[in-house]
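Multiple structures follow.
Please treat every number below as a calculation from the coordinates, not as lab data. These figures come from a predicted structure and were not determined experimentally. Cβ atoms are built from the backbone, for glycine too; each structure is taken alone.
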Structure 1
């Protein structure tokens, strides 16, 4: 089976089969992405070692969602040696059309690089617990 994974959205993940175009949308936060992928693969009667390839949407999308989904998929690639195919998908494009394009234009890669919709907000706050600027606090 060729697995399709779209983790662009922080509130859902779409997994499916590139072979037959079947898609399942899981309305879960990023903490549920691994379980959604695992459940889909298991329900198809497959194991990770039997996957012929993983077609992965790399963005644009939510930084948190993409980091989560790409980490899961890259771990499967690392452990099982499953080929990875990077797909760029605009949010308004359908997943069915994206699967068709992936078959023709999916780029075989060793490492997935996310394309963020906005700059990730992963810096440390410069304010204290009361919202005051850290440099304005006097001893």
Structure 2
């Protein structure tokens, strides 16, 4: 008699459990890979959306920035112009006042000098008249 049996070999309980665990593990690995791929696709899609929205916002903001910068430079130029005109007017006014003050002082000095001469002449005449008496 031979020890070889013609019946298929029956698996034991632990071998069946081991096979079941291996099948579950393989299925879990496959699902994990699928989830990873889906997540990667979703992330790429979201990145594209964000990039397109940033571009759209940038296009809207850039003209506004340019307009604001233009307004600021225009206002600054006007302010410089007004300041220059004010400085020029102030300088001219100062020069007129200084010139007028100078001419008034000169007139006053000549009036004082004339008064001194007149007083000196009268004084000399009075002294001569007193000396003659």
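Say we calculate distance in nm of label points 7 Å out along Cα→Cβ at positions 70 and 118 for every structure; which of 1, 2 gives the highest result?
Working: 1: 1.8; 2: 7.2.
By distance in nm of label points 7 Å out along Cα→Cβ at positions 70 and 118, the leading structure of 1, 2 is 2.
Kindly point out which one of 1, 2 the value 2, 7, 4, 5, 4, 5, 5, 4, 4, 4, 4, 4, 4, 4, 3, 3, 3, 3, 3, 3, 3, 2, 2, 2, 2, 2, 2, 1, 1, 1, 1, 1, 1, 1, 0, 0, 0, 0, 0 was derived from, the read-out being P(r) over Cα pairs in 5 Å bins from 0, in percent. Before the final figure, lay out each step's value.
Details: 1: 2, 10, 19, 22, 18, 9, 4, 4, 4, 4, 2, 1, 0, 0; 2: 2, 7, 4, 5, 4, 5, 5, 4, 4, 4, 4, 4, 4, 4, 3, 3, 3, 3, 3, 3, 3, 2, 2, 2, 2, 2, 2, 1, 1, 1, 1, 1, 1, 1, 0, 0, 0, 0, 0.
Among 1, 2, the structure yielding 2, 7, 4, 5, 4, 5, 5, 4, 4, 4, 4, 4, 4, 4, 3, 3, 3, 3, 3, 3, 3, 2, 2, 2, 2, 2, 2, 1, 1, 1, 1, 1, 1, 1, 0, 0, 0, 0, 0 for P(r) over Cα pairs in 5 Å bins from 0, in percent is 2.
Identify which of structures 1, 2 gives the largest calculated value of distance in nm of label points 7 Å out along Cα→Cβ at positions 78 and 102.
Details: 1: 2.2; 2: 3.8.
Largest one: structure 2.
Which one of 1, 2 has mean count of other Cβ atoms within 10 Å over residues 14-21, as calculated from the coordinates, equal to 18.1? Walk me through the intermediate numbers first.
Values: 1: 18.1; 2: 10.4.
Of the options listed, only 1 reproduces it.
helix-only ellipticity at 222 nm (-39500 (n - 2.57) for each DSSP H run of 4 or more, over all residues; to 500) computed as -35000: which structure among 1, 2? Could the numbers behind the result be given before it?
On the way: 1: -9000; 2: -35000.
Of the options listed, only 2 reproduces it.
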